[in-house]
Structure 1
Amino acid sequence: MNDNPIIEYAPHYHSQIIDVIGRSLRDQKVVPDSDEPLEDDDLRHIAENYAGRGRFWVCLAGETVIGTVAIREVDASTAYLKCMFVVTARHGQGIGQQLLDHALQFARAQGYRVIVLDTHQLMKRAHRFYERNGFMRVADGNETYGYRMDL
């Protein structure tokens, strides 16, 4: 079992979050390789975008962010699972499962009945992970697959 703490977003982790997500997307060839920080409108205002019945968490090794996950409200009964990433060097250590379990527990406690997500078609490892955890693929887009789970 993994003993890395999961804590709510704090602004001093912002640059590490951008780095973890950017590196993960580059490692999986979802975005072009670059030394520039990832530009993402959703991540520019984490505190505001994940307020209310949403949350953004980081998983830490010491003070280093090694994983992220977030819940964002779609409507009163539906939550959106977002920003589920674990640094590549930490794959296979149970961190992703710990992050997902944490987010699902929160979503249930908030009264959500459904959780949805989308993931890039190139992220095959993520597809297997979500399906193994009970998500059903419900949509195929140009570059993404949509998943759904009833809570």
Structure 2
Amino acid sequence: MADTVQFDLVSPERLLASVEAKEVLIPGAEGDMTVLPDHAPLITTLRPGLLKVTSAEGNKDYVVTGGFAEINAESISVLAERAIPREDVTQEHFKEMMEEANARLKKAQDAYQNEPGPVDEAAKLLADMVAMGDEIGLSTTAHVAAP
């Protein structure tokens, strides 16, 4: 069994990470998952959360808001809608992400009255954003839409 796996994190703006990782914690849409070297092949979508990478260089956390991960025995490739190193996330960044999630919910509520699917998905996105804010210590006060 290999000790490391090639990990690449890409956002629309740039390549954020390319390291030999010992493990990667991924905020999957179906739940968090820890990926180790020699993992079975898998593709999963991401939910808003913290992506955590452990490598010989230490631990590094990234805030991601969506996208997908392709996992196989030799590599992990994450293509994120938005990814920011945790230490670079400010209250202003988080406020912008919350406003986008609130706008998605409002748009879904307006467009899909009495159709729970899209509204539920947008509400879950907003709830995931709030949970991520709690996890990284940023305030969600006054940024959550009224039901």
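Just so you know, all these numbers are worked out from the coordinates, no wet-lab data involved. No experiment lies behind these values; they were computed from the predicted model shown. Cβ atoms are built from the backbone, for glycine too; each structure is taken alone.
One of 1, 2 was used to compute Rg and Dmax of the Cα atoms in Å, and the result was 14.5, 41. Which label is that? That value comes from structure 1.
For which of 1, 2 does semi-axes √(5λ) of the Cα gyration tensor in Å, for residues 21-84 alone, calculated from the coordinates, equal 17, 15, 9? Answer by label: 2.
Who wins on distance in nm of label points 7 Å out along Cα→Cβ at positions 5 and 29 among 1, 2, i.e. which is largest? Comparing 1, 2 by distance in nm of label points 7 Å out along Cα→Cβ at positions 5 and 29, the maximum is at 1. Set 1, 2, criterion FRET efficiency 1/(1 + (r/R0)^6) of positions 61 and 77 (r between Cβ atoms, R0 = 35 Å, to 0.05): the highest-scoring structure is 2. Here distance in nm of label points 7 Å out along Cα→Cβ at positions 53 and 69 was derived from just one of the structures 1, 2, and that gives 1.9; the source is 1.
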